[in-house]
Structure 1
């Protein structure tokens, strides 16, 4: 239980540090996740977007609706499969992504770079091992 408690506490500390930075741009965590995932892509299906963001499909629709209403995302039919709809960033969405994504990465790096390359690599390996054992 100590391991589980530390995992939860680490995630809570991460959210407490990361989310205020995201909110100052007028986005929630899920909106930022979608914006960051769609950035530098030609768009993706909702299935792929859900897989990459780990946002439940029912929640994802509402998140994309909000980003679409704000003018950052648009839906378009897939040219390859008429059954699929793609979500993609609009020019305003690309501009916002280019503005806030690098700044947010720098915000996180300000705290996490203190672990050093070896510490980061070890942490990634440990977290990956935990996930794989639980899957």
Structure 2
């Protein structure tokens, strides 16, 4: 049997929903994001948590390291901050005359600040301007 919950973009509900699932004695928690993994981790250290993806599981405090995650969490991470410069390089290779590009980012999430910083540094090195355009997660 599969138990399912959705916060429907209400991030303040994540921990409550994870606690409901823990109380229903599930065998494993499968979560979609790093944010949901953190919420689940706060309510259980015993039930395995498998995350479908996170921006950077180590920087987000979800796991101790990629080699030895420890505790009860495993899953996928995209290492967005470390790969940001490479994405900027590929963009410049594809558009050699590029002088200015916009990047859509959400300042509510700490990890996005790192990604933007790494992207800007790469753009500066490649001599084009990166214009951040912020949005709010609602």
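One table, with the values for the structure above:
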| item | result |
| --- | --- |
| Structure responsible for 3.0, with distance in nm of label points 7 Å out along Cα→Cβ at positions 45 and 117 calculated and labels 1, 2 on offer | 2 |
| Entry that produces -23000 once helix-only ellipticity at 222 nm (-39500 (n - 2.57) for each DSSP H run of 4 or more, over all residues; to 500) is calculated, selected from 1, 2 | 1 |
| Answer label among 1, 2 for the case where log10 I(q)/I(0) by the Debye sum over Cα atoms at q = 0.16, 0.17, 0.21, 0.22 Å⁻¹, calculated from the coordinates, equals -0.85, -0.92, -1.17, -1.24 | 2 |
| Source structure (of 1, 2) for mean count of other Cβ atoms within 10 Å over residues 37-44, computed value 16.1 | 1 |
| Identity of the structure behind 21 (criterion: relative contact order in percent (Cα under 8 Å, 6 or more apart), calculated), options 1, 2 | 1 |
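A short reminder: the numbers here are calculations on the coordinates, not readings from a lab. A quick note: this is a predicted structure, and the numbers were derived from the prediction, not measured. Cβ atoms are built from the backbone, for glycine too; each structure is taken alone.
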